[in-house]
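Pasting the structures here.
Derivation of every value follows stated rules applied to the coordinates shown; laboratory data play no part. None of these values were measured; they are calculated from a predicted model. Cβ atoms are built from the backbone, for glycine too; each structure is taken alone.
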Structure I
Amino acid sequence: MSISENIVGVRVRIADAARRAGRRPEEIAVMAVSKTHPPERIREAHAAGLRLFGENRVQEFAGKAAALTDLDGAEWHMIGHLQTNKAGKAAELFGAVDSVDSVKLAERLDAAARSIGKKLSVLIEINVGGEAAKSGVAPDSQELEELLSAAPGFEALEFRGLMTVPPYTDDPEGARPYFRKLRELRDAIAARKLSAVRMHVLSMGMSHDFEVAIAEGSTCVRVGTAIFGERPKP
């Protein structure tokens, strides 16, 4: 199937999942995960109506960004783990960083964005499964509290919500407890009405489990394989 046909299929799945959960489909944004895919494939997705794109590696996106500057309305999000030494380049290339996991990284991003007169939207990445191989701060951790406390001091960062990648399970239902945990954490933070911290975005759910994520409150699903097909080798 073509990318445009795949996108239609994804939108049908989202609409069905939203209705089952008593939600409106338009509440859920579709992010096309375009990592490892060449500019021409991204252009196809844009032509089919997608405007939100997620990339995992700064260097990879830097190599194709110039070929995509004419895509009207396209938003580029950094969704992979970001090393602090690449924060400057990330601030230059992306409009949002959805994987902030330390005060140090936030400080670097804020300084870089301020130096170029830019505002960056950011999400805090939460490691809901406590997996050593994954980045993100632990729920209810001191690191999370430090980030929330430091948020008002970052002039160029807009904290908009949370993101997670749960432990993989063959059965999508296996991800439900993790998605629920992130929603509950979001609700708890929102209830605190912290200065400079908004909690409108819950970025969770990928190609194989986004219906479950939608049932648990996701506002943004990150879809790669279901749109572009299997990723080519880097």
Structure II
Amino acid sequence: MSARLSREERGRLLDLLVGAGAQLLNPGPHEEFRATLGGSTLVAYLSGAVVYHPELVELVEAALTPPHGTELGSDEAGKGESEGPLAVAAVALDPPAAVRLRARGLAETKSISRSALPRIASEIEEEALSVAVRLVTVSEFRRVWSRGNLNDLLTGWHLEVLEEAAERAGRVDIIAVDSFDERRLTAALRPLAERLGAELVVVPGADSRFPSVAAASVVARVARERAMAGGRREGAGRKW
């Protein structure tokens, strides 16, 4: 298994390993530390990646910093692709779920191997307070798109899935969105955040800062790929 940990989290993990009686081994090139515990090996890289045997997952969980409250995040997949559908997803995670998912490989999608995405998406479905997905087929996209209005459409679809996920999530403390148009998103999402009493964060690279956005990115990408594999009506054809 693998996860990405901050410098502080890696330091805490090393302390936990030592406290549990792990044997520290000589680190290799690009490694921060290497340890073995009960026959299971863990390697922490200078990049922040940590690779470990599944038996050590609970130790990794204990080293992670939980979010400050329940997060509701959204992201999309397929926006820049000329072919196939577009998927927009929202995921609500409480702090324990965010920690469990990170320890099992949740990170920004570019850091996750394609083969691992379905497994992580399935674990997100099990751990999340709620998940909402909006699949925009090629035929629907062609029907509603006109030059210059893509950000308006995306903003509406993000609001749609966030409202659906929020309704089933209960309390939400933070709404986080990976920004493609800060002005439009902030204006559209502020009423939802105010109604929920939640902080609204619209920033580029939100998937690397908020587990809920990373989870939404994974869910959206897997939904899009499944649609593309599932048949011509949803998955084939050019959008533009």
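For which of I, II does relative contact order in percent (Cα under 8 Å, 6 or more apart), calculated from the coordinates, equal 25?
Comparing all candidates, it corresponds to II.
If you rank structures I, II by distance in nm of label points 7 Å out along Cα→Cβ at positions 27 and 179, which sits at the top with the largest value?
Largest calculated value belongs to II.
To which of I, II does the computed value 68 (volume of the Cα convex hull per residue in Å³, for residues 83-130 alone) belong?
Label of the source structure: I.
If mean count of other Cβ atoms within 10 Å over residues 67-74 is computed to be 11.8, which of I, II is the source?
I
A value of -13500 was derived for helix-only ellipticity at 222 nm (-39500 (n - 2.57) for each DSSP H run of 4 or more, over all residues; to 500); which structure in I, II was it taken from?
II
Can you tell which of I, II yields 1.02 when Rg/Rh (Cα atoms, Kirkwood Rh), for residues 35-138 alone is derived from it?
This figure was derived from II.
Of the structures I, II, report the one carrying the highest value of distance in nm of label points 7 Å out along Cα→Cβ at positions 11 and 219.
With respect to distance in nm of label points 7 Å out along Cα→Cβ at positions 11 and 219, the highest-scoring structure among I, II is II.
Assuming 1, 7, 14, 17, 16, 14, 11, 8, 6, 4, 2, 1, 0 is P(r) over Cα pairs in 5 Å bins from 0, in percent as calculated from a single structure, say which of I, II it is.
Traced to structure II.
The value 2.7 for distance in nm of label points 7 Å out along Cα→Cβ at positions 75 and 171 was derived from one model only; which of I, II is it?
Comparing all candidates, it corresponds to II.
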